[in-house]
Structure I
Amino acid sequence: MSVKSFKDFPGLKDENIPELESIGIKTVEEFSAALKDEGKLKEIIKALSGVGPKTAMKWKALVEGDAEEPKKEAKKESKKDAKKAEDKVEVIEEPKAYVPSIKAKISDETASGLAKRAIINGRRPTFRRHEWFTYSKLGEAWRRPRGIHSKMRRHLKRRTHMVDIGYRGPAAVRGLHPSGFEEVMVYNVDGLTNVDPNVQAVRIGGTVGTKKRLDIQAKADELGIRVLNRMV
């Protein structure tokens, strides 16, 4: 609320204006300045009829509030302008270019061996330990049956499959990653020195921290080495 005339002060009557003039207050600016001064405020309370301390304090608060309102409005306007500027500025993020994974340079024999191994892996049964379905504490991890009366060890009918050498994949690609790389465990940046990027790929150890892992990935990118378990 902006104070422009004596009528803007609630409780101030027309009869009080001559009383203000009698103590030397003729304009609204002088009245506002007098309200801020404690000594003149007391004179106003004594000079004005029908005006008590509560009314005078309301006028004082009104005058002080008018002094603070322009600052608040300026702050609000500045915030609004900042928001409008943020709304106008559209941040367009460029899509990241697709970077294909490094491919292993393998022979035709190795490629055909990987294909055969994938077929064998698809039709290989799941191996579970003896009586895994009877006792939940045993779990499903494979354990070779050793009991002398074990029907599973003796390969009797209607027993689950046992691990056998006939289920193995081609020997030429045994131990290779599905991509055709030979895996090399790495625990620090120095472990990348003897890695052949054409045939070998690195796998960062599980005990390596995030900072060192990022350093290894950055160094591997420089050397053109594929990291099998990169951080996203």
Structure II
Amino acid sequence: MIQDARERLIFALDVDSLDEAGRWVRLLRDQVGIFKVGKQLFTRCGPDVVRMIREQGGEVFLDLKFHDIPNTVACAAVEAGRLGVRMFNVHALGGAAMMEQAAAAVKEQAAGGSAKALLLGVTILTSSSDMTLREVGIERPVSEMVPLLASLACRSGLDGVVASPLEVGLIRQLCGPDFAIVTPGVRPDFAARNDQCRTMTPAGAIAAGADYLVVGRPISQAPDPLEAAERIVAEMAAALEGR
């Protein structure tokens, strides 16, 4: 169960250099199944950081939240697949046509013999609140928008979504047991909440039905990052045994 938990833990590589990213990968690769490469690191280092992680034996979650016209996003999806990432995401607010075309592109690529990356839809960011949505003209609360977007992503052929732990249960009910749910906003009891508004402990998120947990600062800012990762994995494993 410990190994299963490790494979479900995603470490957010929120750093600004290839050397620092490499240091974290070497430190955590035996405790963390997947490394998340976001906008900061990818803008600085480009595809080289993905290749470095894979050369070190790690898997990659390419967290760039593609959101553009359908053809552009579909082409970006193909390039993500060529990099060999384990998973990547598009923004569900881009709509059904965008997600459907991206899903079709990924499926076609896999039919050609390439390993299929998980295609995820981002619902509502875990830093967002009902007030945040109202500021951009969305009157529905987060609690309604997240399942609405998750259902749309599911119908559009995506493999799963990125959503806060507070919405995991409802998404699981709507989208079924095989729909992947990647959950940021995870904060163990020993860590600060920082800028996350909708959080849950690792055990709580796994018990709610999350498949993968994204953790960054609770590990990177811990006095002993390796110990912090081990504690999170142990908590996840215990929750998986009880699920």
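Bear in mind these aren't lab numbers, they're just calculated from the coordinates by the rules spelled out. Since the structure is predicted, the reported quantities are computational estimates derived from the model, not experimental observations. Cβ atoms are built from the backbone, for glycine too; each structure is taken alone.
When distance in nm of label points 7 Å out along Cα→Cβ at positions 14 and 222 is calculated, the result is 9.0; to which of the structures I, II does this value belong? It would help to have the intermediate numbers written out before the result.
Values: I: 9.0; II: 1.6.
Checking each candidate, the match is I.
Check the numbers for FRET efficiency 1/(1 + (r/R0)^6) of positions 38 and 94 (r between Cβ atoms, R0 = 30 Å, to 0.05) across I, II and tell me which is largest. Before the final figure, lay out the partial values.
Numbers: I: 0.00; II: 0.95.
Greatest value across I, II: structure II.
For structures I, II, calculate distance in nm of label points 7 Å out along Cα→Cβ at positions 62 and 166 and state which one comes out highest. Write out the running numbers ahead of the final one.
Values: I: 10.5; II: 3.2.
Across I, II, distance in nm of label points 7 Å out along Cα→Cβ at positions 62 and 166 peaks for I.
Kindly point out which one of I, II the value 367 was derived from, the read-out being volume of the Cα convex hull per residue in Å³. Write out the running numbers ahead of the final one.
Values: I: 367; II: 120.
The structure behind it is I.
Can you spot which of I, II the value 13 was calculated from, given it is relative contact order in percent (Cα under 8 Å, 6 or more apart)? Please list the in-between numbers first.
On the way: I: 13; II: 18.
Working through the options, I get structure I.
If mean count of other Cβ atoms within 10 Å over residues 118-125 is computed to be 23.9, which of I, II is the source?
On the way: I: 10.2; II: 23.9.
Label of the originating structure: II.
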